[in-house]
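All of the numbers you see were taken from the coordinates with simple rules; none came from a lab. What you see is a predicted model, and the numbers here were worked out from it, not measured in a lab. Cβ atoms are built from the backbone, for glycine too; each structure is taken alone.
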Structure I
Amino acid sequence: MGRSGPAFLAYPNFLRVYLEWNKSFVYATTAAYLATRIDGQPKMTVRGKIPSLSVPEMKALQEQLAQRGHAVGKIDGVLGAKTRLAVREEQKKLGLPADSYPTAELLRALRGADRP
């Protein structure tokens, strides 16, 4: 959910254990969040709407990243680990907050970089 979303502290063992069974970051964070709720922690709240890319926009972003030499895997509109890594690298290059979260701002910047 990017820099405006909630933050989680996770140690290497957490990632290894959760991602060993299912490689999805969404699965891992959902399972961890459920565990905190079962433990009695309060409900997570998010202030405001956190914008996300549509599937066609994600595909366009993956295409832009692939054109820049990033191995994003299949151009499928799904935000996986390879796409997250590429997003973070391009955010760094463009001077954007490097949070690995794909945004319309990043897509616009990458498209603009293609123009003379």
Structure II
Amino acid sequence: MRVLCLDSLRQLARILQKDEIKIHLIPLIIAATEDKSWRVRLALSKNFAELTEAFGKETTDVSLIQIFTNLLRDTENDVKIAAIASLSQFIKSISPDKMSILIGPIQNLAKDGSAYVRGKVY
């Protein structure tokens, strides 16, 4: 059920006002990032770039970029791989001066213990 709920966040983000998004949706995304089920975190990783488009640059720069770095640091390889796959689209949603926040986590992924994760970075 929690996985299915994440799909509806995009539509809600397009309907709600900016302050409503911060109050109602950001806590849901944070909770999904910290969810005990890796499938929930995987679903979030897969939809994250599309979510950021609906939230806009300001909210992405302030709140969502840190959440995305958490997905890049996840313990589950599939979550990290999905985050890597959405990275190029996510970058379009952030300000250029915020790119430096992503460099450390990406460098760590290039040294990841899983060859499959490392391969997705390159």
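Quick notes on this structure:
- Structure responsible for 1.2, with distance in nm of label points 7 Å out along Cα→Cβ at positions 18 and 98 calculated and labels I, II on offer: II
- For 4.9 (mean projected area of the Cα convex hull in nm², for residues 10-57 alone, calculated) the corresponding structure among I, II: I
- Parent structure of the calculated result 1.01, given that Rg/Rh (Cα atoms, Kirkwood Rh) is the read-out and I, II the choices: I
- Calculating FRET efficiency 1/(1 + (r/R0)^6) of positions 42 and 66 (r between Cβ atoms, R0 = 30 Å, to 0.05) for structures I, II picks out II as the one with the greatest value.
- Structure from which -16500 was derived, helix-only ellipticity at 222 nm (-39500 (n - 2.57) for each DSSP H run of 4 or more, over all residues; to 500), options I, II: I
- With distance in nm of label points 7 Å out along Cα→Cβ at positions 34 and 82 derived as 2.8, matching label from I, II: I
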